[in-house]
Structure P
Amino acid sequence: MNTISNLTNQLHQHRASFPGLANKTYFNYGGQGPMPQAAIEAISTAHLEMQRLGPFGNAVSPWMNQQITATRNAIASHLHVAPETITLTENVTIGCNIAMWGIDWQPGDHLLLTDCEHHAVVAIAQAIRRRFQIEVTICPILTASNQYEVIAQNLRPNTRLLVISHILWNTGQILSVDKISEICHKNKTLLLVDAAQSFGSMPLNLNQLGVDFYAFTGHKWMCGAAGLGGLYMRPEVKVNLLPTFVGWRSVSTDVQGHPQAWHPDGRSYEIATSDFPLLAGLREAMATHQKWGSTEERYQQILKNSEYLWRKLQLIPQVKCLLTSPPESGLVSFQLINMQPQTTSQKLVSYLEIQHNILTRTIANPDCVRACVHYLTLESEIDRLVAAIQEFCNQ
């Protein structure tokens, strides 16, 4: 048996541990990843353990602290940062809220976004603008040939914060975060990175990237449970970033239970009771991926799959990919061209799911269909998707 056959068999065996992949053809990893069976069982086991210990009693707190510490350490190791820099959150949006609201905004300050940010981030910026009378502008990178130059040109002396995505959720492009971070620091501008599509899909070293904030989630490419994510914050930035919401997890107390001070690490932005069993699920999901290969090996397989899909789509006359070359991520977005006016992206997505049990999604800006490939994706699944798109176009 040759090497390729061995690798294919290994992937099939590995995929069998993801029950969500058994009954459908899945291309929505950028929305939510399917959980491995081991992660589901870890969450269930953790729930049972909480009930055995209490669920509220003296024995529960040390157990919860162990879960929190182990998960914080696992995340920090993946990002190559110190555990103290990690705040556990529910999702990317919570992390962005912590960073964006925590700045001491003054009237007339400038907040810069790109035109490829998720609408949740845009909504946060709009709320901050109304509350603090700051100026919010959008720099156009969607169709720019050099996003770095466009961002650099739109920075101002009074730009307090720039918000970008590491991987653009609509086109799949990767931004040069290290270069953008460098010019932001020279401009004394803080940099917040939306890592919804990068955490779990590519190798990350936040010290090398030089970011101030990095908001991520465990439920997309890392295939953990929904409801658990995190925020990295550069220690030098934390000194001046005030917590917006505060709870018992945020502060230390004296012997009488009176709040004394915020915790000196990422815990100061954590609030109160969370679904603690999800912590075990995320760690198990991370461990499951490692069983197949390293982060770099998984990323290279993602790139191989995205290029394969991109090239296959070039063969369909009615399809135009948003990028003119294969993406450096697992997000492949495309538009329908030369079709009847009533033929929409949503109709294609519905057709794929109803007729072929193939799951994709639409993106509103620009209007397109997005298919996400993981290292878990099979070439046969990509072939099935392309054939179904061709069938739809030929109707």
Structure Q
Amino acid sequence: MSLTADVIVIGGGVIGSSITYYLSKRGKRVIQLERDYFNSGASGSCDTMISPNTKEPNEHLQLALYSVELYKTLSSELGRDIEYEQKGSLLLIENQEELNIMEGIVKKQNSLGLNSRLISAEETLRLQPGLNRDAIVGASYSEVDADVNPFCLNLAFADRAAALGAQTFTHEGVQEILLHNGAVAGVKTNRNTYYAPIVINAAGAWAPIVGKMVGLNIPIKPRRGQTVITEAVPPFVHKLVNNARYIVGKHHPELLKDDHSAKARMGIAISLVQSRKGNVEFGNSREFVGYDTSNTYECLRELIKNATRIIPGLKDLNIIRTMGGVRPHSPDSKPLIGFVQGVPGFFLAAGHEGDGICLSPVTGKLVSDLIVDGKTDVPAAAGFDPNRFNLF
């Protein structure tokens, strides 16, 4: 069987499904290909956060703020409850050094339009009871941050795209990118051949493997995250909770260079959410171990030790499962979104790392704008051009 479309999207994660939806909405004939099934990659092994508060105050934050606005009406637009809820988020600050750095970061966030603010330890405890008062000196708080059900979100994008005419084929892995006179002409999978003048690589951590099919060296690396999930309990997590240490480390990596602990080596930080059903999810780690998604005793031990130090009440909850997955990490921590120079018709939309859920609506809109209109009103879009890296 062979089919022809305007665009082929490689990847059945939330980025690929969002792109398929927004392109279909603009009237494009789209074929979406997934080697396994929806949510089999990072979109099925992540937390639920839509959190501009954790973004660096640059183009990344601007992209996140645009996405937040799209989220506000997304459930009604897609015709499905995606369990979106605006809860607000806390970045917990553990010492004076972190507090000094966060003062500057919050000012930059405010200048870009995020209404974040520093709050005292006492106010932090009022917003999120159960925190260890001795473990924090305060927090950065943002009211706009929210969460969503990643599984519902991805399937809502895919189903709405299908209703608009998109064709999705699961369990079809792309084996070859077809070229004609150096330009994209289609793809071959393990089952079929599909033709289109534009192919979008939205394969997440596997984007470099797809890129090699057209001679590209895409600078994305898989970075594993491990997470713990508890039994369903009454309301326990009232805000989205993260460590300020994560964003501080991005701005001042020298502060962490002498930390040789297991916690530092595995990038352990607190990431705490609670689902609508009541399950508490906490993690998280950041490890470069290739495509290994397994859980390890050492990492889970450190995750639990760190989380219970900050939220002692977690010790009273029963763990029902753990999970691991890989995120697509880029060298500058920003996604790569745009046409690749040198391979006409080849479009890259990957490298979102742990921000795929947060940035999925705006990524879909940005990609559809660039393909349909050749321009976009999404702010700072040029900062995500994949050609900022040497891809050959």
* Asked: Between structures P, Q, where is percent of Cα pairs over 26 Å apart, for residues 50-201 alone highest?
  -> Q
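Any idea which of P, Q comes out highest on relative contact order in percent (Cα under 8 Å, 6 or more apart)? Before the final figure, lay out the partial values.
Values: P: 20; Q: 25.
Max of relative contact order in percent (Cα under 8 Å, 6 or more apart): Q.
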* Comparison of P, Q - label where distance in nm of label points 7 Å out along Cα→Cβ at positions 74 and 354 is highest -> P
* **Read-out helix-only ellipticity at 222 nm (-39500 (n - 2.57) for each DSSP H run of 4 or more, over all residues; to 500), computed value -13000, structure in P, Q** => P
* Asked: Hey, log10 I(q)/I(0) by the Debye sum over Cα atoms at q = 0.12, 0.13, 0.22 Å⁻¹, for residues 130-265 alone derived from one of P, Q reads -0.86, -0.94, -1.48; which structure?
  -> Q
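One of P, Q was used to calculate Cα extents along the principal axes in Å, giving 64, 39, 38; which? Walk me through the numbers before you get to the answer.
On the way: P: 72, 55, 38; Q: 64, 39, 38.
Attributed to the structure labelled Q.
Each reported figure results from applying straightforward, stated rules to the coordinates on display, with no laboratory input. If you're wondering where the values come from, they're calculated on a predicted model, not measured in any experiment. Cβ atoms are built from the backbone, for glycine too; each structure is taken alone.
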